[in-house]
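Multiple structures are listed underneath, in structure tokens.
Read-outs throughout are calculated quantities, based only on the coordinates presented, and are distinct from any laboratory measurement. This structure is a prediction, so every number in the text was calculated from the model and none was measured. Cβ atoms are built from the backbone, for glycine too; each structure is taken alone.
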Structure I
Amino acid sequence: MPASELWFVVPGDPGQNTGGYRYVRRLVEVLVKAGIPVKLAGLEGAFPKPDDFARQSLDRFLAGLPDGTRVVLDGLAMSGLPEVLQRHQSRLNLMALVHHPLADENGLSEQEQAWFKHSETTALACVGAVFTTSHYTAERLQAFGVTPARVTTALPAVDDAFFQQSPRIGRRDATRAIHLLCVGHLSPRKAQHQLIQALAQLTHLDWRLRLVGSAGRATDYASGVRALVRESGLESRVEFA
């Protein structure tokens, strides 16, 4: 494996059909088309709280790379294994791709949250550049010791091919109200306020929105979203469930 190669490393099967994995695969495709030698690898074991298989898998993979190799590690793959990164950081060009901090995940106990916060902070100190998929995450990572100068945000996009598809609704259906469903707890990371702001500019269209998700994780934010709906005059169009 020549050191000039760029590797993206994710936990498990790189072909998983989730937003995060599709994002990484699309990045790899675009970079390859641009003439940059890029490869994608998946790690064995349990993540993000790693077991011995995960620890051995990452250590073995990094040990097999020549000095100077550029490696972009998905946050799920690296955040729980700072001790492995510390063994290789001096000879490899390690970088991180963080969708959102693991310590901010739902349903964690205080002990688990503290463990992830410490582990992720230590792991991020082992990499040079950090890539995020949102401006919110870029700002949030400052609490994990990542300075803004180290961060580049690459927002997800939509493939042009999506807009080239033939419409799936007939002329009669197009006259009916558009019903939108957004599922996820109300929180800054989910950014429901941006959805409300966008829809407030489309009141000339007949649409309805249903927001399904807990308001208890970030109560101040949830109250702010409700206030934004009222201020935008959308109470008859937006339902909270």
Structure II
Amino acid sequence: MLRGCSTLKSQVETIDCTRIRNRIRSQEKEAVATESELSLYVEDKFDSHFLYSAGLEECMVYGYLLSSGRISNKEEIETIVFDGSECRVNLAEGSTPNLEQTKQQGTVSFEKLLEIRDLLLKSQNNHRATRGFHGAILYELTTNRWFTSEDIGRHNAVDKVIGHGLQEGYILSNSLFLVSGRLVSNIVSKGIFAGIPVIASMTVATSEGIKKARENNRTLVGSLSEEGCWLYHEGDLKVKTTIQ
């Protein structure tokens, strides 16, 4: 059950600012990202504090709880109540997350990865306006459903798309997510807890992110571009190329 909502706030605002270009000053309008704050309480105990871009708060909380191993399905949340800058969640009685995940075998083509990357790039309107947002996309391979999010925090962007997928019944074990930022270990962990077999980025992975993917047999793709990518690890769901 959902009650209440967080205060609506624009993700971007325009300010007056001094611009120095070619050593000459001028007064110009500049679009900048805004910040919102949300404190999460689970069973009346403080759990986490989010500094995020307003919007999709419910998705963010659902995604956070799934991608941190607190829940394994949406039915484990009994109530979720937003009140200003606070969110309070109560879990269903006897709720014990099942972290055993379905392994999905098969392939995803390199061309499909580029198609998904292009969907994310086209959706990043706030980043184009401000250069201040991270982006994420969740793509369900069986149905070609997809959902994107922009946020000042890359973890929040991932939580929002995972939470949307959880609420909308995506088969996460046959989905992938792609991000605009680095594949650090805690971003990779989010995909692992959510049961997502392919985790990708337009930039690089860290050594700990790669280690996490290899330990959990997740396909990890970095520096995705028209020219190619880094395939740091190939799990059960393989990347298909024209020339193997």
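Tell me which of I, II gives 18 when you compute relative contact order in percent (Cα under 8 Å, 6 or more apart).
On the way: I: 13; II: 18.
It traces back to II.
For which of I, II does Rg/Rh (Cα atoms, Kirkwood Rh), calculated from the coordinates, equal 1.03? Walk me through the numbers before you get to the answer.
Details: I: 1.03; II: 1.01.
Here the read-out was taken from I.
Computing helix-only ellipticity at 222 nm (-39500 (n - 2.57) for each DSSP H run of 4 or more, over all residues; to 500) gives -10000 for which of I, II?
Details: I: -10000; II: -8000.
That value comes from structure I.
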ask   = If distance in nm of label points 7 Å out along Cα→Cβ at positions 45 and 117 comes out at 2.5 when worked out from the coordinates, which of I, II was used?
value = I
